[in-house]
1. Comparing distance in nm of label points 7 Å out along Cα→Cβ at positions 40 and 64 across 1, 2, 3, which is largest?
2. Given -11500 as the derived value for helix-only ellipticity at 222 nm (-39500 (n - 2.57) for each DSSP H run of 4 or more, over all residues; to 500), which of the supplied structures 1, 2, 3 does it correspond to?
3. To test your reading of the models, identify which of 1, 2, 3 gives 2.5 for distance in nm of label points 7 Å out along Cα→Cβ at positions 160 and 240 when calculated.
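What follows is calculated from the coordinates using simple rules that are stated; it is not laboratory data. Quick caveat, the model's predicted, so the values are computed rather than measured. Cβ atoms are built from the backbone, for glycine too; each structure is taken alone.
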Structure 1
Amino acid sequence: MVDLVLHPGHSKCGSTSIQDFLYANRELLRNRGIFLPDLNFNFPCHEDYQFHLTHTPRDYLARIQSGEVNISELSNKIDDLINHAEEMGCRRVIISAENLINAISSKMTSAIHQLFAEKFNKVRIVYYVRRQDTLLLAAWQQWGHKDGYSLDEYVCKLAKTKFADFNFIASKLKQFYSDSVLKVFPLERKYLTDENLLIDFCTRAVINKAKLNFDIDSSNAGISSALCDTLAKINTVYINQHDQSVKNSIISSAPNSNEIIGKKYLLEMSNTTRETLFTRFQESNEILAKRFFPNLPFDNTMSLDVVKDSADNDMQFLMKRIEKLEDINAIQMDMILQLMDRVK
């Protein structure tokens, strides 16, 4: 019998950090009987298994979702795993993939979840959430500005979808895994175990933390909203949404501006956009919090603010725009000085 720890990681909710952590510890976990699939959802019992490519099977699952790969292949892979589990010493499997959330209402994604629920002995689900204003800001910094959207445009666009409706997603997960343990928790550092996401994940996934490597560098950090505002206006510099070359070029061309390049600002969205988020998600967030983490203060975890004094807020918003322009000028000056040194 093989148990499953499912981390259907929501995009921009620490998923990459958790996946990098699992990858870094894959050998120790395997020695403890906790197996991770490789990129193509193979395990040691499969001829094509590649231990050095043990990571998220997101791309393989995407091929199932698109119809490129028949789901019967996934079913056969899981059957092979379960049939050889005892001889391999496998008692648990960890699967982490964001697209198990992003397309949760689609026919094939539902079929994948139903397959997991049917095949594995027990399922424990660990699902992290965060306030929609910070979630959609991070999503815009990662993807939205590359399509030429301003922050407010992108937020309003995604607010009309189910992408940020965590209560809807949690309810769908509960339908698929009715008898399973579903842990939903806000991504707020002060409420995480030891204020550390990776330690918290191990706690909720019931993974022995002894001797695991928790010193994992962030590999998915975005650039500041000030830079994204500017780049959105010239978004044709990007090949596609996943192009990282522009970010890497900026970082290498302005080595003295690292803090400014990754700077976070207190005020990002307009009053109108914040009100849109409040109207769309506040009630849903309240239901989610009462159901899954009732002992945490809602105001400090999932409550969305509505600005009461519009005039004062408009002035703060203007001051923040000036600060961003000053930061862009500083980065540009750093680049100019670097170019001048190269010319010399």
Structure 2
Amino acid sequence: MMNRPRVFITGGTGFIGSHLLPKLYQQGYALTVLVRSPSLKKIVGRPDLPPETTLVTGDLTQPESYQSALKGHQALIHMAADYRVGLPASSSARRTMYQTNVTATQDLFDAAQQAAIPQMIYMSTTAALGETQGSYPDEIHQHNGVFRCYYEETKQIAHYFLQQKQQQGLPVNIAIPGGVFGSGDNSVLSQTIRAFFRDKIPFQIATTSRFQLCHVDHLCDGLIQLLNPDIQRQNFLFTGKDFSMPMLFTLMAEMGKRKIPPFKSASSLNALAWLMDKVSSLGPQMPLSQEALRIMDGSTYMYCSDKAKRQLNWSEGDPVQELTAFIQTLADEVAAENRSAK
């Protein structure tokens, strides 16, 4: 059997990574995955690790823990990030996020450059390009400097750093997804869907904010395309269809034959969000934050994926049909929980 080209992956045991690894293996790649602990927790809905996956125990924020393992790899895919939105307004929470999303990213690509890895992929986010005021710009859109959450700010800094490295000759392609969903997803989206079917959502925030959603399988297809050695130092948006929270609640209510939660204005929740931020800075997780409210200010993070469709023959699939199926799966899981609890 021919030698498989070896790919070093960060974030391989996360939601997107767990779906990407089997696809990479099927495409003929050998996989090295950086993990914090060799004892991996199985998360329902996420695919198993492919056979022959090499696990490297290390910490992204400690380059000495993985530097030697980078040697001999033909590609690097960096997906690991601190994705929290609704961060407590404490300096320690911000410092941790900055270390992971900015400093560790810079260190990793410096180490990959020293290891002479010829093909690299960095997974950015549309948040790094910023709010679009209802238009659908492309990859060259510049952030306007208004950050609604600290995650957005750290990803913008890392994105800009890697664009500079691209211009200096680093062989890195930047993937820029919007929102992603699929089995094994523990994001705010899936938590909200579950909470709705558990009757735990008494109201929704009145907002015109919109975002894009795409099934994880389609994003993975796009990421794999960026391993093509003919594609060098390029940026590609992988976005799906645009949605809003009121659209989602209407869809869920129709599917579950339930009432649509009543609306509350974001401004009426400011004091509560401030109080919950104070509590969360002491440790407990809170369902509301000032950051979360800022994201509901009518902003739109919507981008056009025409370049990926044209140059990579990429497809976003059918986001409405796939999201409907995803919601139904979570609704069925909650119904099964309720039956077993009786």
Structure 3
Amino acid sequence: MKGLAMLKIGEIGWIEKDKPKCGPSDAIIKPLAIAPCTSDVHTVWEGAIGQRHNMILGHEAVGIVNEVGREVKDFKPGDRVIVPAITPDWGSEAAQRGFPSHSGGALGGWKFSNFKDGVFGEYFHVNLADSNLALLPDKIPLEAAVMLPDMLSTGFMGAENAKIEIGFSVAVLGIGPVGLSSIAGAKLKGAGRIFGVGTRPKLIKIAKKYGATDIINYKKGNTSEQIMDATEGEGVDAVIVAGGGPDILIDALNIAKPGAKISNINYFGRGIGEGDIIPISRSGWGFGMAQKDIVTGLCPGGRLRMERLAQIVIHGRMDPSLMASHVFKGFDHLEKALLLMKDKPQDLIKPVVLLDG
């Protein structure tokens, strides 16, 4: 089979590999829709998780079941399925402690394009199919469905971890697709005032549709100063960090009220000039005593999570297809879509590639 792979740090290319083998509790999936992610960019061009050779990329997909193992009970060939970006080992010690995304160690539930070949192949493997697949409802278009495995799951986790209560003021730092999903999640959690921090007009438009009440343009002044001015010096009840460089936590701490949760869903890569240390604001953190908690998380995966996200879409609570700014048809367009994610032109939100079933 053919797949788009990371050949080494800084280089991608098409390669041929054997079709993956199906274990007794696993499934082989043929993709119907796939989407590149900024995480793929961090992995390839920044070497964020280290060297990988000839590893097929991608972790965002919906597809059709091609093969199942003999122990799989709930899925069969021909079923259309949502495939979560994170596919934990549900019997692991970490899962039993309530942290399935880290089964087998920190980030261990992130298998696609990390420890094994990802979804940018003509076929891909899913471990523990009954726990790590969900049926794709016919009512959900593919452009919307492919946002569930990572964008919605991660963005909504940002709002969940921020412990947003009804009427809270919330700042979302970064309004890429994950940040946009965080805004939608904050609104669903009952937030009152929602600040979205970003500059690109197309993303600002969607941010407002998803629930942002205020837009902060960081090119027009210091982000934390603008938000503090807008809140008359009080700051916000919760902060979601959904983008930015290593200094972004300084802004987050400076605008958070004492007692606020700072929910980080930003993947800190290693861009040009960035090292391995992430600074925080000593005074903004109250010299370590302001009860401002930095909470982190890895995109929740698993069947139940995908089924619940599907209910959000089916019942019109939000429309994730608004984030599909560039839609291509045909597997051969995948490389172009990934390079778009790398270059991020002004009109880009999220590229999606649709394939024949």
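1. Values: 1: 1.6; 2: 2.8; 3: 2.1.
Once distance in nm of label points 7 Å out along Cα→Cβ at positions 40 and 64 is tallied for 1, 2, 3, the winner is 2.
2. Working through the options, I get structure 2.
3. Going through each structure in turn, the value belongs to 1.
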